[in-house]
1. Using the calculated result 19.2 for mean count of other Cβ atoms within 10 Å over residues 18-25, pick out the matching structure from P, Q.
2. Tell me which of P, Q gives -24500 when you compute helix-only ellipticity at 222 nm (-39500 (n - 2.57) for each DSSP H run of 4 or more, over all residues; to 500).
3. Could you figure out which one of P, Q the value 34 for relative contact order in percent (Cα under 8 Å, 6 or more apart) was computed from?
4. Given a value of 12.6, 37 for Rg and Dmax of the Cα atoms in Å, for residues 42-97 alone, point me to the structure among P, Q it was derived from.
Structure P
Amino acid sequence: MDIDKKLKKAREKAMDWVTTKGYSSIKATFDEEFNDPKAFISDGEAVLPAITAESETGKSYFEIAQKTSKKQKLITKWKLFSMLAKRKNGQFVIFAPHGHKTFAQRIIENYRISAKVISI
């Protein structure tokens, strides 16, 4: 299976998880059925979470972990979403496709990012 198909499958699983958990006001960057989440500017670049959604308690941010050589950019992005989720009484969830969980887990532990990693 090529990378595009794996990413597409991971996105589908992430959306299934979010919708079955009862979240509302769902926004996603990769699904035409939903509006795009709000973009944030970091170092002059737009940063968007893969998915945002609201629950009874607050607004949550969701990302799909993918190994990358641009770790610092990813760390900054994940710290931002973790902070925003905390401020809005939500949570930051990182969906980890097969082969990416250890990568995601190591980053959140080493950089003290408050996030929940879910295998998909």
Structure Q
Amino acid sequence: MSANVNFGQNSRFKFGWIILLVLAALMTLGYFSMIFFSLDELVLFAGLAALSLYGFLVIYIPFRRGEKWAWYATWILPIVLVLLAATVSGFAIYYYPAAAVCVLGLLLTMRNFFLKR
């Protein structure tokens, strides 16, 4: 059985997908680099880098194919960003806008996942 899905992608979906992909890639690179620059929080940044890499891979492959579970799984990225902003007040100015951009990307792609085919 083939895993290929016939998923019509319009420009709104592609724009939202690119937003999510770029944001996840930047988060992965940022957290991965913080592993080397901030030895105090090594485990925290390693975990966040792994989570961001997971988000990137989910967005890159199954999300683009239109698998509905990937849309739900991608919500973990803005949720984690909001939780980080709420607990680390010094970085809230960065985390809240990133979470808002992530939600924007998810909302732009939502129509393609939930329209009757």
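Only the coordinates and a few stated rules stand behind these numbers; no lab work does. On a predicted model such as this, the values are computed, not experimentally measured, just so you know. Cβ atoms are built from the backbone, for glycine too; each structure is taken alone.
1. Details: P: 12.6; Q: 19.2.
Answer by label: Q.
2. Details: P: -12500; Q: -24500.
This figure was derived from Q.
3. Q
4. Values: P: 11.5, 37; Q: 12.6, 37.
Corresponding structure: Q.
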